[in-house]
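Colleague: I've put the structures underneath this note.
Computed from the coordinates by the stated procedures, all read-outs in this text should not be read as laboratory data. Predicted model, so just to flag it, every value in this text is computed and none were measured. Cβ atoms are built from the backbone, for glycine too; each structure is taken alone.
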Structure 1
Amino acid sequence: MMRREFIAGLGGVAAWPVVAWGQQSAKPVIGYLSVQAIAERPDYLAAFHKGLAAEGFVEGQNVTIEYRAADSLAERLPGLAADLVRRRVAAIATSGGPPAALAAKRATETIPIVFASGGDPVQLGLVSNFSRPDKNLTGIYVLFTELVAKRLALLHELLPRAKRVALLVNPSNVAEAEPTARNAAAASRELGLEVKVFNTDPLNVDEAFAALMDWRADALFVGPDPSFSSQSMRIVTLGARHSLPASYFIRNFVEIGGLMSYGPDIVDNQTQLGVYVGRILKGEKPSDLPVVQPTKYDLVINLKTAKVLGIEVPAQLLARADKVIE
């Protein structure tokens with residue numbers, strides 16, 4: 001990734017709450033704002049630390065990290081973001097999609113923010129453009145909602161006889177729920193599928209499953225949402241209990257028994273999050289750092305689960321899989 005050259009002499013540029021690393025006498029403090037409980041994904045945190053280390057920052061040695069987690073309760077995010085601002089952190093990294101990024105944005109217009117968002121950051125108002133953000137934000141744009149049509153086509157290829165697909169979304173995460181439902185509706189018409197949206201928060205997935213089974217769904221399509229990741233074991237267990245084949249947005253669902261996923265390497269995104277925070281601590285501004293997008297998306301199939309469900313995975317689909325769990 002090419003670093004953009006700093007253009008000197010521009011007037012009216014807001015002063016950032018960080019200075020070049022060589023000029024700092026005390027350890028900088030950064031904030032890590034997460035939708036999920038920190039302990040739920042230690043791999044995320046390890047990857048974030050890896051990214052920081054790549055830029056020369058190690059927690060406890062030359063940087064301090066203040067962790068704030070909403071424990072899948074999005075309504076807690078504004079208060080947690082405000083707390084980090086009061087702490088006067090040098091930068092804020094947000095993990096868990098648009099809710100965390102938007103909460104941080106509303107809390108400060110000066111502290112640099114590095115986000116990982118599954119919603120279009122331009123449409124959300126996080127940045128004005130991808131190549132040169134003009135405010136105090138930059139980050140990673142994960143194309144979760146744009147992958148809906150591809151995921152639905154893969155599910156249809158795996159289950160050509162399935163006609164009724166239940167779409168599970170979290171309505172409180174409007175930035176991802178609405179485009180997911182819209183894109184699924186458009187793709188379903190082309191594929192000849194009937195897709196019905198089932199809204200649920202992470203604490204009521206049992207009720208959502210009861211409703212979609214009453215509807216006699218042939219398959220489940222789990223929309224992208226960080227709170228669903230927090231309930232991954234519960235969702236996979238309910239799917240197995242009801243013998244319901246399902247498509248997921250990240251691979252960890254499949255690694256614990258889900259059928260199929262198609263999406264980016266979220267752990268790798270956390271590394272990029274750490275790299276960008278490290279570069280900001282060295283003195284770069286968010287406007288120096290273009291919003292980046294993952295370039296690799298993996299198809300993961302759990303062959304053991306397919307056999308339990310009585311599904312014969314087409315040979316051509318199996319050949320295209322990036323990872324097969326047996």
Structure 2
Amino acid sequence: MRLFLTCCLLLLSACSREPLYHSQSYVFGTLVDISIYGEDQQRAQALSDHVFKDFQKLHDRLHAWQPNSELSRLNQSFAAGTEPVVIDDALASMIEEATAWSVRSGGRFNPAIGHLIQQWGFQRDEFTPVAIDDAAIGKLVAAKPQMTDIVIQGQQVYSKNPAVKLDLGGYAKGYALDRAADYLRSEGVRHALVNIGGNIIALGKHGEHAWRVGIQHPRKPGPIATLDLEDGWAIGTSGDYQRYFEQDGKRYCHLIDPATGYPADQTQSVTILVPPSDNNGVVSDVASKPIFLAAPAERVDASKRMGIDHVMLIDATGRILVSVDMAKKLRWVEQDVIAQPLL
């Protein structure tokens with residue numbers, strides 16, 4: 001399988017004589033990078049190893065299509081309409097947080113549509129063309145699976161709708177970012193950068209300068225722009241160029257509109273920048289998706305609904321739209337870039 005920095009962000013790292021420890025692994029179906037600055041190599045390695053192990057445990061737990069994962073077992077109980085099952089407080093909190101974001105998005109962010117994601121072939125490790133079954137897609141949309149169909153009572157959970165199938169792939173990377181940042185801070189780490197396939201959170205600086213990241217061009221190799229990611233800020237991208245297949249000359253990406261059941265096709269990428277908060281890793285993962293799925297006339301409203309001021313969007317024609325706040329942060333790699341205001 002070809003490896004990309006998923007969701008379109010590339011870490012631009014410079015050579016330095018200062019202690020910069022960099023390590024990589026493959027978790028959540030994507031490449032994960034951890035950079036720690038200002039710690040000796042042995043300690044930085046131990047800290048990074050702890051984070052990678054935590055990521056792997058979370059991935060195994062929340063895997064949407066491995067039959068023995070905790071999430072798969074929960075989905076089996078939803079489909080069977082059986083009695084409530086017991087989950088721990090951590091998973092209950094994740095579901096509650098994902099539900100709150102789903103409601104806030106007006107249903108555009110909807111982790112309950114796992115059956116649709118599976119129908120399109122995106123619950124697997126390779127993305128190859130599938131037979132597009134309009135009738136099956138229509139039936140799944142008509143079933144209207146929603147996060148609000150999931151009922152949590154203490155540590156017991158059940159679904160009022162057997163069509164609900166949880167796929168937390170659009171939430172878990174952001175959740176993991178917040179966990180990693182909290183852990184590193186608790187260990188006294190002042191300067192680090194954690195990149196989970198393009199969802200990135202920064203701690204401190206890289207020496208005397210802010211961490212610099214690049215925003216991947218969705219149709220060309222390399223970045224279209226760079227920006228400095230300040231202490232505590234997070235950035236994330238939703239794009240159509242990593243998880244997709246082509247069939248009969250048309251691109252079908254993994255970002256599926258719950259209202260239609262079909263992959264979105266009016267946007268190439270959306271990048272958002274999120275200021276420091278207790279959960280801005282989650283926000284960086286979740287909030288770009290409703291903007292990506294929104295119709296052109298609804299993009300600004302979707303951004304406001306999700307509380308996002310810093311947005312860069314590239315539409316299906318390659319036109320670049322940038323919010324006022326985001327425009328102040330960007331450095332274009334090519335001098336002839338024409339960006340229009342996102343209004």
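Colleague: Which structure, out of 1, 2, was FRET efficiency 1/(1 + (r/R0)^6) of positions 80 and 128 (r between Cβ atoms, R0 = 30 Å, to 0.05) calculated from, if the result is 0.70?
Modeller: For FRET efficiency 1/(1 + (r/R0)^6) of positions 80 and 128 (r between Cβ atoms, R0 = 30 Å, to 0.05), the value 0.70 is produced by structure 1.
Colleague: Quick one: Rg and Dmax of the Cα atoms in Å came out at 20.6, 67 when computed from one of 1, 2, so which one is it?
Modeller: Of the structures listed, the value fits 1.
Colleague: Ok, one more. Taking relative contact order in percent (Cα under 8 Å, 6 or more apart) from the coordinates of each of 1, 2, which one would give 18?
Modeller: It traces back to 2.
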